[in-house]
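The data blocks that follow each hold one structure.
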Structure P
Amino acid sequence: MEALSERNSRVVSAVKLHRAPVRRKSGLFLAEGANSVESAFETGRIEELFYSAKIAGREHQLVAGAAASGVRTTLVSDRAAEMLGETVTPAGLFAVCRSVDVPLHEVLSAAPTLLAVPVEIADPGNAGTLIRVADAVGADGVVLAGDSVDPHNGKCVRSAAGSLFHVPLARERDTEKVLSSLEQAGITILATTAKGEVDLDEADELLSGPVAWLFGNEAHGLDRAIADRATHRVRIPIHGRAESLNLAAAASICLYASARVQYAAR
């Protein structure tokens with residue numbers, strides 16, 4: 001089988017998916033690496049799979065399984081793999097996938113009991129990590145509120161390590177609409193703030209019902225007006241000398257705390 005070069009039209013079209021406008025227009029994005037590609041395959045989202053000769057032996061079972069199920073699998077040259085990849089050492093395995101985000105009402109119609117709601121999250125690595133944490137604790141969805149990063153961004157996809165395909169994901173630029181929709185769905189809204197009136201260690205009763213955690217922007221935190229709209233503001237107790245926690249760490253602690261309470265009650 002002859003490998004496709006970087007000049008092949010299908011490769012060129014896939015490489016263009018590194019750009020957000022192209023992803024929005026096409027409804028497609030690139031997943032890179034075995035974790036992401038395997039999860040994309042398991043959830044039936046792959047349009048085409050590209051692989052390099054270097055990866056063919058190592059991931060033979062995945063490539064063969066995709067081909068057997070009817071996915072178009074294509075061998076590409078090392079140069080094409082470099083173009084498709086966004087990392088210094090490309091994984092050599094790439095999938096063109098259909099976008100994963102769904103409307104907000106679809107997430108809420110499933111009667112979720114635990115949601116992560118980052119507001120204006122800007123860093124794709126943080127977004128991917130948060131999605132991965134939400135998946136790990138068994139959250140029912142992630143809602144990217146406000147002017148947030150594209151979850152189909154390559155760095156976000158890699159950081160999520162496959163979890164992007166496991167957790168229902170919604171995007172809604174109107175933060176007020178998100179808050180109103182959560183309230184109408186009977187979900188308790190918890191804002192993470194350094195000076196919250198509720199201590200996380202004493203919040204088990206609050207966490208026993210359906211909750212949505214609001215997490216603020218990495219640089220500026222949660223806007224005061226948005227925090228005030230929450231049902232409660234919750235602080236994470238810090239016993240050492242650290243001034244604060246970054247977004248991913250705070251999200252991990254809060255989502256785990258909720259999952260601990262909810263799973264114990266089942």
Structure Q
Amino acid sequence: MKRARLRAGIKSGTAAQHADISPGTLTKYEKAENPWPVPVVYVLSEFYGLSTEDRDKLVALARQKELGWWHRHQEIPEWFESYVGLEAEAHTVSNYEDGVIPGLLQTEDYARAILAADIDAGSDEQVEGHVTVRMQRQKRITEETPLRFHTVFNESALYRAVGGAEVMREQLGHLLECAELPNVDLRVLPFEAGAHPVTGSSFVLMQFPDLLDNVSFEDIALIEYRTGALYLEKDQEVDLFARIFQRLQSQALSQEESVKRIQRIRRERFEG
């Protein structure tokens with residue numbers, strides 16, 4: 001709906017007034033923080049000039065959509081609810097991580113150790129809630145129509161003993177299993193690669209399927225920071241991060257070489 005509004009050149013305040021809702025309410029719909037009511041979808045689809053066929057597609061989708069499972073987890077911040085909602089709709093996610101194993105490939109114990117180490121981790125119950133959300137997100141990788149997940153991560157993540165040797169042994173074994181999945185492209189950026197385009201930071205690229213005939217769903221780049229995330233949607237911004245990710249992939253080991261590197265580090269550092 002947001003893409004349809006932008007394509008029509010209509011400001012959010014104008015759309016909200018037309019639908020007789022507040023601008024803040026429309027923002028929550030567009031960020032997937034609240035489900036779209038069918039009447040609002042119907043009214044705005046026509047206001048945005050969508051075809052009858054595309055309008056009916058969106059109305060049908062609104063009828064079957066409920067609040068995402070992540071909304072039941074009150075411990076996760078509001079900004080992250082938006083992220084999980086987008087991730088749930090994406091068909092491809094490309095992720096660079098500079099110092100940790102990517103969240104979608106973490107074991108439960110590794111995730112727990114990472115989350116508990118945060119200075120604002122909260123109570124044990126809150127940490128467990130975050131772990132549950134992370135494990136639920138990972139189901140997208142193995143579902144019937146799985147998420148295509150491309151990741152490059154720094155070799156340093158393989159050496160840091162998060163949770164201890166046993167946790168790391170299990171975690172590196174899990175990476176080896178994930179590398180066998182046809183929808184997962186897993187690459188290690190080795191120390192010998194030297195300097196690279198995003199030293200010291202991480203980012204995510206998301207691609208979405210086209211639902212409507214006349215509205216393209218463009219990629220989104222996301223940069224997470226301490227208390228939130230920056231979503232980049234302009235073509236030139238997303239294209240920059242797409243090119244950066246391609247450069248990182250070219251500097252990284254191949255998937256086959258990455259598997260061998262993980263096996264060696266697991267054997268040398270975390271096996272008895």
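Bear in mind that the values in this text are calculations on the coordinates, not laboratory data. Note that the structure is predicted; figures quoted are calculated from it, not measured. Cβ atoms are built from the backbone, for glycine too; each structure is taken alone.
One of P, Q was used to calculate distance in nm of label points 7 Å out along Cα→Cβ at positions 86 and 158, giving 3.0; which? It traces back to Q. Each of P, Q could give helix-only ellipticity at 222 nm (-39500 (n - 2.57) for each DSSP H run of 4 or more, over all residues; to 500), but the derived value -11000 comes from P.
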